[in-house]
Structure I
Amino acid sequence: MLQLLEVCKSRASGRRHDRDMLRTTESVESADGTRVVFHLQGDGPPLVVLHGALTTTDMYNGLTDMLASRYRVVVVERRDYGPSGSGPRPAGFSRQAADLGAVLGVLGEPAFVFGHSIGGLVALHAMHETSSAVRRLALYEPPVALAGPVLASALAEIQELVKRDRPEEAIVEFFTAISDSARPPTTLEPIARILAHRAAGLVADLECLTAMEPDLSRWSTLDTQTLLLAGDNTDSYGSKSIDLLHATLPNADLMVLAGQGHHPDDPAAVAAALSEFFG
């Protein structure tokens with residue numbers, strides 16, 4: 001979590017003015033009518049980026065700046081976080097998968113897809129319907145180990161806190177539920193303050209995650225070439241999730257990035273791995 005705090009601070013700042021001059025923003029209507037916003041930067045074959053839970057698309061600026069020299073990078077604002085719309089509740093991965101399908105449908109050619117954390121689960125759920133539109137798939141620690149009832153009690157508490165307009169406490173509750181160590185709440189409060197405006201999206205993501213079937217066998221026949229990325233300084237659910245997927249996906253390679261956690265603080269390492277794999 002401390003890594004995520006540093007990522008929040010460093011990537012939300014920087015060359016925003018220069019980037020905004022080079023980046024365009026578009027939107028598409030998903031199958032259920034929800035507006036899905038996405039940003040485009042660079043030129044070349046399309047590469048779609050799906051952000052993780054609580055994170056903002058600005059936190060991927062360093063990564064997308066590096067990739068934009070070779071690819072037309074398409075960063076999706078996932079539903080329920082804004083500026084994209086909010087769909088029916090409870091949320092489900094099938095609707096988020098349809099969002100990705102809608103974005104892929106307007107790109108004009110098959111794309112590379114990179115999903116970080118829960119963004120990786122969105123990409124996986126989309127593959128049954130959109131695999132023909134995906135050239136290669138890269139996933140950074142999609143948390144399959146947390147699927148099903150694992151976080152059900154935490155979700156109930158988080159929903160109640162958000163309902164009572166206590167988003168910072170809701171985020172502390174989430175980090176406490178997934179953390180390997182018993183950190184006192186005071187150490188989590190700085191990041192909770194930064195990300196409080198993303199609490200509604202967190203609730204939606206947890207609704208998707210708790211409704212997800214833990215059985216991964218549905219992806220055992222996925223033949224899309226896939227790169228599984230993990231950090232060697234990650235949380236236990238991240239490494240366990242990657243091990244589960246590596247044992248399930250028939251056409252997947254595994255790469256472990258030195259010194260990186262669930263929220264990698266070195267975008268150059270991720271960019272290099274993606275560029276090598278996507279080509």
Structure II
Amino acid sequence: MPRTQWSDDENDLLVADYFVMLAADLAGLPYNKAQHNRALRSTLGRSHASLEFKHQNVSAVLQGLGEDWIRGYRPAVNYQASLKDAVARWLTANPDWLGAVDRGGVSKPNPGVRDGAALWIGPPPTHSNAPPPMELDRMMAVARKFDVAGRDARNRALGLAGEQRILAHERASLICADRPDLADRLRWVAHLDGDGAGYDIHSFERDGSDRLIEVKTTRGWERTPFYISRRELDVSEVRRESWRLVRLWNFSREPRAFELHPPLSNHVSLMPTSFQADLR
């Protein structure tokens with residue numbers, strides 16, 4: 001009779017082994033998935049196929065968490081809730097993993113920071129290119145449960161690195177457009193003046209008109225949710241012609257981006273997450 005349910009101990013062993021491979025993968029170091037599979041089979045007594053599929057399940061949980069996953073294990077979302085708990089236990093026991101832009105030095109230098117070339121800015125996610133509804137719902141449920149948007153917003157190092165990368169992109173784009181004069185006038189507003197302006201970078205279009213850029217950075221996939229402040233929303237409406245939101249994603253590996261133009265309600269679902277309470 002086939003075994004179906006995995007125990008917490010089994011899940012914990014598999015998840016720990018997955019992160020060993022993922023750390024090597026992110027660092028560009030060689031590792032042997034077949035060798036890892038054989039070692040787990042001898043320990044857990046599970047089949048090769050079941051372990052491969054379970055690794056795909058771990059990838060799906062990490063995708064929902066807005067985290068990197070092993071590209072050789074394509075996310076498979078029909079996982080048991082106990083696996084999600086096992087991933088959460090591993091991350092709780094290894095808090096530096098979530099906090100690091102470069103994985104605390106275990107990975108190669110972050111391409112998002114070192115590369116000064118212009119990024120390819122692709123189209124934003126839409127309903128037409130969304131994953132199947134069940135898959136998307138499950139990914140979003142994981143993101144909400146673990147407050148992935150809040151985690152990215154609190155990771156100041158990640159935010160600064162993302163802003164720095166977009167600043168380099170804007171400079172390279174203006175130079176390529178034969179506007180070095182505008183490139184010299186770029187201003188990293190959030191770094192110089194703080195976060196109160198409602199945007200992070202003051203850049204320019206080729207014709208010299210303003211580009212007021214708010215940068216939102218994640219290591220996760222393009223549909224990872226993010227927070228936006230009331231101030232940012234207000235400025236996006238008042239400066240609608242010039243304000244832009246640049247979403248930088250897949251930051252740990254090969255940074256990609258898309259751009260949203262106001263009104264943001266055309267692109268995203270905006271949900272209030274806090275309220276001001278005045279005593280009566």
- Message: Starting from the value 25.5: which structure in I, II was mean count of other Cβ atoms within 10 Å over residues 58-65 calculated from?
- Response: II
- Task: Assign the value 19.1, calculated as mean count of other Cβ atoms within 10 Å over residues 42-49, to the correct structure from I, II.
- Result: I
- Re Rg and Dmax of the Cα atoms in Å, for residues 74-145 alone: value 16.4, 43 computed from one entry in I, II; matching entry is structure II
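Percent of Cα pairs over 24 Å apart was computed and gave 45; which structure, I, II, did it come from?
Numbers: I: 45; II: 55.
Answer by label: I.
All of the numbers you see were taken from the coordinates with simple rules; none came from a lab. Please read these numbers as outputs of a predicted model, since none were measured by experiment. Cβ atoms are built from the backbone, for glycine too; each structure is taken alone.
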